[in-house]
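Just so you know, all these numbers are worked out from the coordinates, no wet-lab data involved. No experiment lies behind these values; they were computed from the predicted model shown.
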Structure I
Amino acid sequence: MKQQSSVVRPTTSDQPPTTDSMTDKILKPAPLAYQNEPFLNSPDGRILRLLSEYSEPLSRFRREQIQDTVVFFGSARIPSQNHASHRLAEVRGNGDQVSAAQQAKDMKAAEAAVDMARYYEDARRLAHLLTEWSTQIPAKRHRFVVTTGGGPGIMEAANLGAHEAGGKTIGLNINLPFEQNPNPYITPSLNFEFHYFFMRKFWFAYLAKALVIFPGGFGTLDEFFEIVTLAQTEKLAKKIVIVIYGSAYWKKIVNFDAMVDAGVISASDLDLFKMSDSPEESFEFLKEGLTRYHLAPQQAKRSPEPAVPEIARTRP
């Protein structure tokens, strides 16, 4: 009987791997799409980031039982009276250490800060009065909660006043390279951080029933004119009560009467807001308007409160 010879077959890299070698090379699971940070931070993930800045705040507002808000706008650079006074004393003591030109510049800035600091104290007082009143309103949800951009200056003052009155207070912060660290007086569960300016603006308008516009710069002007334009064009199906605080400042910055004279706005457009120079006067105006437009109608209807926050509706 002929003996079969054994043939040794050479292996090549083209041959498929054995079962044993395949088990050594099993791929790890890919990350879930919603946990894939490179994707979420890419241009393709932008739509998800936008939706997150809508959906996540809404869920928190519902959880915290926030029905509506009063928004305070104003400069992040206006200090408290105490801080401004200490800074002025410090600058006065620096005369021997800096040039005359630098000393004059520093003195001008420090004196201006002392003058503007009264607005910090007034915002603090007004937010306190408003919160004392709103927390006594019988309701299942929190009404007219003081809301700011979450940073320092006027924003800090308003959050501080509301905090001192024992109420919840909201901070809608924005991620910026300067100025915008959240102040410590925001209710922690209502401390928000936004990347997109327009989503932050959306939330300012979404629940607002009133605005208080303190002296400020480009950002304050931008926020004021955006909301007052919505009110003027009747794009919101709600009445927003607006106070412009600090007539001496605002009449230098914006000449509303000249706009009427030029025919670019109507005289009746000036009725969209009230100028005020007193926390007490501003509070009475806000209280009367909020009661007339947002409390009395609900009491007259005697309808059950909505299960979700009463949000801004656009006209059909």
Structure II
Amino acid sequence: MQLRTPSRRAWAALATGLLGAGIAFVAGAQVKNTIVLGSTNSTSSHYTVSAAMAKAIKAGIPSANVSLIETGASVDNVRRLTRGEIDIGLIATDTAIQALTGTGPFASGKAVEDLVAVYAYDVSVLNIAVTQESNIASLKDLGGKKFNPGIRGSGAEQLTRQVFTALGVEPNWSPGTVKDAVEGIQNRQIAGYSKYGPGAGVDATLRELMVTTPMRLLSFDAEQQAKVTAAVRGVGFAQIPNVMAGQPPVTTPSVLIVYGTRRSQMNDETAFAIAKAIYDNRQMLIDAWPHLKDFDFKAQALASEKVGVPLHPGARKFWDSLK
């Protein structure tokens, strides 16, 4: 039997097919096969949605091994990125700006100039809560009082300290974990604590605390808002509706929360794939945090650049591709 030699057209088609397969293989290989997310303290409601994010990324990148670890939140996550311990982490935009500019906890040569955002997932408000028993009714009343500023190494702790510095008020700081804060309040060892709450609400730990301990949220007046805005870049203000009996709505600092990485640490293909996975599987995040049903993932990702935190080029390519 005589073998037929493939025609030139057949060879061209075969070559094109092999080339296409090769390109697909290379592109797939360029996406990281291990992705470690740095979140926050496991007692935080942010940890719950972070677990949903890990599942969403895995759903969008089935070949990747995606893991989530508990951390001290924003400041700690930036430091972990510099040490290569995580690939992407939760970072409040005010903390990210300080890392980019080498200010605050990143002063004295500790700037992280290639820090970039991959996606945004919430706008958080600062819950500054005190016991009603303490008789503290205003921010200035906290001067000299024992107060937990937030999870050690977190963006909430950093912002809380900066806020009180801007206002010229110096509490008797009692740092520690959220568990430490709750136990300190219940044992009447501290007057209150500070913690980021999701959206325009209060954190899960504060809701639980309110069941047994009458609490009060402290509000910022117009003069105090102006002082904080002038002192801390990337911070706005939002209103928390009446969530405590007998207390009107309060106005408090708010920040955009992103998951960020270092430009030198993550290639474009991986950043694109992660952003796409989060968007395509955003229902997983909404199931964990129902208030995210009205969150505009694209608009908020682009908003990070408006406040001074650049998007990763790969992620930017994905967000720009959405109509």
Structure III
Amino acid sequence: MPIPALKKKDRGRLWLVIGKLTIFSSVLFLVAISACNRQKDAELKSKTNSAPAITSVTLLPEKPNKESELNLIIRSQDPDGDAVIYHYQWMKNDEEIIGENKDTLKSGSLKKGDLIRVKVTPSDGKIDGKPFLSEPVKILNSPPLIQEVRIEPKMASARDHLKAIVRSLDADGDFVYYSYQWARNGALLDEEKAETLERTRFKKGDLITVTVTPDDRETRGLPRKSEPVILSNSPPVIISSPPTSTEGTAYAYNVKANDPDNDPILFSLKSAPKGMEVDKGTGFIRWQIRREDKGPHLIEIEASDNSGAKSVQRYTLKVEFR
């Protein structure tokens, strides 16, 4: 049956519909192609991304002790050139340390003899690489630390023994031994290695220091020097004993004194019966006793040096006549 011929107006409408359908089909085709390309790109990227890999992990310091903070040097590579991030797990004696997941391990949680490692896992944000376990480092002995060194007595003279007072700390709890080196006026006293410096080794005006070095028998700590002590003047000391009674009418007492600084000594009577005299240079006392001097008498003898330091000997002299 022959198709009837369309009128000119109807043919125009038909061609308009056909044109719209053609444009719509083209748009749908382009959208489908674009979606397909995006999916292929995503699949291609997913299939070609490579995981990063760690080539080395170094723990620093190489010889840590209990007081050390452990840090890392990590070398890695990513075949795609992606930035690499890391995840950490610290381990002590082959056991994980709970909560230690940072790039440093703080001091204080370890003890001498512990073996420390770290497991590092690399990631490029899309995929994790293979975990890398570092070589272990051993926590070594901590050297002892001198906290304070001082000399006692602080106000010393040539008649005092000097003693080094030391306060120290050992992080591992080890017993601490000490070695001493005394110095006088900046010059080392090589033979003086004891805790105490004998008083015969110095004089008035000397500046004395001591340097102490700690040792826990594994490691020697840093030496520490005391503040200086300047020796003050020492008073003379009367070393003789007086006669406390008399025989006859003459009394004599030869006073003997020593000055630790070897200063010259002067003698005087601060309290004495009438007529008693002392030689200022030699300390020799003379007294001619009279009958009216019978009874007890308080005697005070003063020995002084040229710097004004002094000491006094007191005693009671009893005078009797038979």
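Here are some notes:
- Structure (I, II, III) behind the derived value 2.51 of Cα Rg over 2.2 N^0.38 Å: III
- Relative contact order in percent (Cα under 8 Å, 6 or more apart) from the coordinates reads 19; which among I, II, III: I
- Source structure of the calculated read-out (Rg and Dmax of the Cα atoms in Å, for residues 97-136 alone, 16.7, 46) within I, II, III: II.
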